[in-house]
1. Given structures 1, 2, which gives the highest value for mean count of other Cβ atoms within 10 Å over residues 23-30?
2. With mean count of other Cβ atoms within 10 Å over residues 55-62 derived from the coordinates and found to be 13.1, which of 1, 2 does the value describe?
3. Just checking, which of 1, 2 has the largest value of distance in nm of label points 7 Å out along Cα→Cβ at positions 47 and 87?
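Each reported figure results from applying straightforward, stated rules to the coordinates on display, with no laboratory input. None of these values were measured; they are calculated from a predicted model. Cβ atoms are built from the backbone, for glycine too; each structure is taken alone.
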Structure 1
Amino acid sequence: MEKMIAACGLDCAKCNAFIAWKTDDNALRAKTAGEWAKAYNFAFTPEMINCSGCLEADDIKIGHCAVCEMRTCAQRKPAETCASCGSFPCKTVEAFHAQVPEAAQNLKSL
């Protein structure tokens, strides 16, 4: 599967919310809602498990991605990803990448 790198560096193509939306997979939505509810202590429902990906202009975004500071900043610049921003890496991106090093590697590979 081809990568679909978000502004922050996450690979949307690997996200269950994106996969469920793209394939209209209700079983994956239910499974993911249960897993994420436990992992993030939030009452996810299968109906919430939909996302068209960070860089898509529509409003189909999962949870935090809809209000992500890095996504909003990239749209405002405009920069497709944080890697193409003149202020990269900023404190927000550095803090996120400390938690999710895979996202940092994805941006470095662009």
Structure 2
Amino acid sequence: MAFEPEELSPEEVTEQVDSVIADNEVVLFMKGNELMPQCGYSKKALGLLKQYREDIETVDVLKATDAYRDALETHSGRETIPQTFVDGEFIGGSDILEQLDERGELADKVGQESPF
């Protein structure tokens, strides 16, 4: 038996994206979930964020990837996955998170001090 993801309508996805961004301090839209990231970029983004925050809301976009890309593009101007939002502001994907971390700016962006 093959696993078939539950399809969400574009309207449901748009409503979810809007409310999750509005209701959570740090949100990561990713492929897979916190326990099982389904792509290397999502895993990298989650790992970078987890260095500084434990309370990250994650959203698995695999249920309706195309609809999530469209909904996220209205918030960020980009349709790539993963995407990170902090206090409603688009921060970036794994590459931008990595650059911020290398410059020592990621802790400030996600609202926590570096544990080091």
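1. Top value of mean count of other Cβ atoms within 10 Å over residues 23-30, among 1, 2, belongs to structure 2.
2. Numbers: 1: 13.1; 2: 18.4.
Matching structure: 1.
3. Greatest value across 1, 2: structure 1.
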